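No lab work stands behind these numbers, since they all come straight from the coordinates. Remember, it's a predicted structure, so these values are computed and weren't measured experimentally. Cβ atoms are built from the backbone, for glycine too; each structure is taken alone.
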Structure 1
Amino acid sequence: MVSSTSAWRRQIISLIVWQGLVRAGIGVVAGLVAALYLTRFIRGVLFDVQPGDPWVYLGVSLLLLAVALLASYIPARRATKVDPIVALRCE
């Protein structure tokens, strides 16, 4: 049986991580659109990479999403360890 405290913590973590990943996903999509549009301007400075290489775009996108996942999970986990009453009193 899952305690209510554990469920509460899991809900807080999932809410914060989901919000972070949605924002990161929007940023990745905007970045991909901009990168695909701007490749014709940077062809001269690319070495050993084709301007439209899908593996590079996929790799960079996954790396950015993984960093965003960590960047939202760590503070979310830390936030669940603080008692809400104590946090409200400090405000």
Structure 2
Amino acid sequence: MRYYVYVLKSSRDSKNYVGFTKDLKRRLLEHGRGQVQSTKHRRPLELVYYEVSFSREDATHREKYLKSAYGKRYLKNRLKNQSVGVLLPE
């Protein structure tokens, strides 16, 4: 089983949202349709980063890290020079 940790950027407030899921495509559709309470008021959203993990424990640990001050700094540096969107896994 694959688990995805992902980062969405809001076009409305330019802030990031970090989450994790087993089905990235489905989850992105839910975000886009406004079905996720924490992001429905921040649409439109763009997928700017994701990672794949093969254990739920690793994915939740990584999600918590990316939400921490150190993780936010990591993402800022990682995404600093990114100028194109992220492709979805097939």
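At-a-glance table
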| item | result |
| --- | --- |
| Source structure (of 1, 2) for Kirkwood radius over Cα pairs in Å, computed value 16.0 | 1 |
| Given -26000 for helix-only ellipticity at 222 nm (-39500 (n - 2.57) for each DSSP H run of 4 or more, over all residues; to 500), calculated: source structure among 1, 2 | 1 |
| Parent structure of the calculated result 0.70, given that FRET efficiency 1/(1 + (r/R0)^6) of positions 10 and 58 (r between Cβ atoms, R0 = 30 Å, to 0.05) is the read-out and 1, 2 the choices | 2 |
| At a computed 50 (relative contact order in percent (Cα under 8 Å, 6 or more apart)), which of 1, 2 | 1 |
